[in-house]
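Structures incoming, each one as structure tokens.
All of the numbers you see were taken from the coordinates with simple rules; none came from a lab. None of these values were measured; they are calculated from a predicted model. Cβ atoms are built from the backbone, for glycine too; each structure is taken alone.
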Structure P
Amino acid sequence: MATIEDLVKLKLQIAEIKEVNEHPDADRLYVLKIDLGGDERQLVAGIRKNYAPDELVGKQIVVISNLEPAVIRGQESQGMLLAALSEDGPVILTPEKKVTLGSNIR
């Protein structure tokens, strides 16, 4: 079981997807450029089968921003977007309304 202390270690923030590129070595992955309110990062996300690039650019998403960077199929990922897994695949979590980029989620 996770404790409250475990949960507070995660930094959840709002980011905006600025750019979407197909991962050169994986047909299920995108390489995303995101903006956390002046802090631009790269994420690798397994959402390519469920989203077209034009559906993603400009979308606000929820990310875990304090994960250690990981190299995924040769591309560095500097965080993780959050998604629910439905019968049809991942569904990206988004705020109900536009909020300031970098806003913390509590």
Structure Q
Amino acid sequence: MAYAIIRTGGKQFRVSPGDIVRVPSLSGKNEGDNVEFGEVLAAGDDSGVRIGTPTVSGATVTGTVIANGRGPKIIVFKFKRRKQYKRKKGHRQGFTAVRIDALA
């Protein structure tokens, strides 16, 4: 089974053809658009593993954008005891769901 490790949005993902991966938001990409990930850190298949220094030359991963959305709400609550200091803030991280089509 072929796989690759890609880097996008400051994070690394292990992907295979047919996988659906939630990556940090890709600006300017709508549903149905094709996306290409050029930063392939490692690639492997039945014949062996290729490790990049820092990326594998000539390797790309292509996919199709399935959805854009926002993750669950995370509450950030800060307080200092006995000082009457409290701060409550919410955050929702944006994501882009991508179906991996091919490894090249």
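Taking FRET efficiency 1/(1 + (r/R0)^6) of positions 71 and 87 (r between Cβ atoms, R0 = 25 Å, to 0.05) as the criterion, the highest value among P, Q goes to Q.
Here semi-axes √(5λ) of the Cα gyration tensor in Å has been calculated and equals 36, 17, 11, so which of P, Q was it run on? Traced to structure Q. Looking just at FRET efficiency 1/(1 + (r/R0)^6) of positions 39 and 55 (r between Cβ atoms, R0 = 25 Å, to 0.05), which of the labels P, Q belongs to the structure with the highest value? Biggest value here belongs to Q.
So helix-only ellipticity at 222 nm (-39500 (n - 2.57) for each DSSP H run of 4 or more, over all residues; to 500), computed for just one structure, reads -2000; which one of P, Q is that? Label of the originating structure: P.
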